[in-house]
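What follows is calculated from the coordinates using simple rules that are stated; it is not laboratory data. Here the structure is a predicted model, which is why all the values come from computation and not from measurement.
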Structure P
Amino acid sequence: MRFLLLLLPAAALALAGGPRKPASLAASRLAPDPDNAGLKLPAGFGALRVAETGGKARHLALTPQGLIYVKLNKPLNGKGILVLKPQANGRAVVAGGFGNYGGTGAYVKGGYLYASSDHAVYRYTLDSKGEVLKPGQPEIVVRGLKTGQEHESKSIVLDDAGHLYVNVGAYSNACQERDRERGSKGVPTCPILDSAGGIWQFSTAKINQRQQDGTRFATGLRNVVGLDWNASASQLFVMQHGRDQLRDNWPQFYTDQQSALLPAECLFALKAGDNAGWPYTYYDQLQGKKMLAPEYGGDGKQAVTDKYIDPAAAFPGHMAPNALLFYTGTQFPARYRNGAFIAFHGSWNRAPEPQAGYMVAFQPFANGKPSGKWEVFADNFAGSAAKTASGRADHRPCGLAQGPDGSLYVSDDAKGTIYRIVYQGK
């Protein structure tokens, strides 16, 4: 009987009256892939391929029961949200799907699964097993969100006080009179900011809201794909995609190398009413200054010191931060607690310099603020250094989620792979 009990999964063992191990210890028994799913990780960490979804997997969310909901950029066989059920070996199987719309956002909170298209935010009631009760009948929390020809994705997060935050990206690179055209000046008092280029806040106590029913929580943000609520600081943090084509559009002011590294991809800590400065400014992490944008009279040398907020942290340009996650688990070593993981999707516009990104970074935090230098945490999603440099990546990290046991899940929107990173100690 004792031998049989050792073979039972944790749930069955508990029913049999045996001891139940903490979730963090359960993760340590998982067998990572022999090659750590192709990833390069710090010592003590391992990784496994949880599932191959076959779709362009954007953000993902896990329930307390371990079910994985994956939002697809485009529906796969008519399903824009996939349901993955966990298996005893740490992997998962695609068990179904629903929602006939593409999009990016996925978030679980308060007994609901929230998911976004490029135009709306939906929510689905979850039962005691974490399963969606009426997959064909979601509530529409917000509809009619502004879209344009670029930066259409709507990333979402919730705080602990009944608020939903939605990114409405600017449908422009730098609010030029002629978008992305060499020498075209910026439009005075950029009209895009009236309905885009910021974060909008809505109440979760209401349904069928329109964008005008919400509050423009923060403005001057070109596009935010990664955002998260920092519970320890009770504050919203976002990762902005910096503007493109400094050299292409203003060759008299910028070299190829400057254009490859600038402007910074910025982490902002937001309060209601904050203005991060787009399109009038950008942040130069090499000089540590906010700079006047060339569309508005700048020449790469004029700093700005007025009303716009400073970033909490700054990263090299054009790495495309597509997810932000504050780690609250106990599985990873203590130094990771309340720190920020950032999924960098990878660049396309650093040429003729090498492309960069295609990795998950970690930014340490202390007392609710960045503390110390950021570091590469999970690398080699691209497959090789040569593939990274050329921009021809095998996989591109896009979404991050924390499992109930403290594992870190990463989605890939190139081939649809779902990864799981676990800590097993020295």
Structure Q
Amino acid sequence: MAKNVFETLEQRGYFSQATHKEEIYDLLSNPGVSFYIGFDPTADSLHVGHFVQMMVMSHMQKAGHRPIALMGGGTGMIGDPSGRTDMRQILTLDTIDHNVECFKKQMSKVVDFTNDRALIVNNADWLRDLNYLNFLRDIGPHFSVNKMLTAECYKQRLEKGLSFIEFNYMLLQAYDFYYLHKNYNCSLEFGGDDQWSNILAGMELIRRKDQASVYGLTFTLLTNSEGKKMGKTAKGAVWLDPNKFSVYDFYQYWRNVDDADVIKCMKLLTFLDMDEIEDYAKLKDSAINEAKKRLAYEVTAIIHGREAAEIAQTTAQDIFENAGRSDDMKTTEIKASQLADGLAIADLMVTAGIVKSKGEAKRMIQQKGVYLNDAVVEDPFYALRESDFDASDEAILRKGKKNYYRIKVL
């Protein structure tokens, strides 16, 4: 007998809260359940925080259920106050629509949208043309302002000021669940812990309007062993778009996760069998690096494809295990004439994208964080000359312990 997908998701650590655990288990025991997860199109790419939600959709689909990816083209015009201390920037319609299209492409890497096996819907289709007075008369009576103000998402914002436009958000998200239930037979909503109040509001609206039972589940945010959100680097968010965050950097992000987070990430972000993951969990000390390599490869392969993952893996091995050189490492080309009078290393670091400014480069050199051909650069005004390059007209710049850059003379 096939395992209930509820058990799979629970075993892999996705769940945080469930409104009705036993009822949801029974519901998912038979295929064909339509469920939805909402995505705010506030950027033109998904990031690793969304990746958990994408994996949930994939596991559910493989068990015979139908994911509905709800794009917030309507609610995105307002902005969700959940987890915020300030008001979100209000986006233009064109920006929202563009971001929705970008999301669709990225989700298709793990979710099959052919033949209505999964749906992408945009709440702009039913929210942008709503008649406000009709909406208030139809939906408003089912919400208590006193109860809404007890929701965590609003309590946090009240301290600094909650705009009326944001106060409407809960009603709109609840209406989304009601609309999807009525038009797509959707009986289950997934979301992050910060969506708990909004999920409950949708369930209550459906109960009052249709006398129907629907349910909600929240999954844990992607956090490290210290409880801090994962997916941030010195360069910013870890985006799924390779133009915003390179495949190599993406691979390296997972290769360098803390030892304590490797197994958790394997469970949440890969399709590796649980027995294999448990074997990796037995590794100790330096052997854990093998688990990190496997994690990095699998996550990169899911998002960017096997070929790109293999290139990133080979590049990393060449750099860190083969004297710091790789055919695929980041390369900056310079002209021989630039070396005639010496090329200031601080200028080169800016040109190569290693730092954002000459001042930052000089500070890093003074802190002994810059290496040229594995030798510490002592002088912040050091200028590269022909003698710094090998027979292949190459030199290797390194920032810190793990960031390598090739400089090649044309």
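Identify the structure, out of P, Q, from whose coordinates helix-only ellipticity at 222 nm (-39500 (n - 2.57) for each DSSP H run of 4 or more, over all residues; to 500) was calculated to give -12500.
Label of the originating structure: Q.
Kindly point out which one of P, Q the value 48 was derived from, the read-out being percent of Cα pairs over 28 Å apart.
Working: P: 48; Q: 56.
Structure of origin is P.
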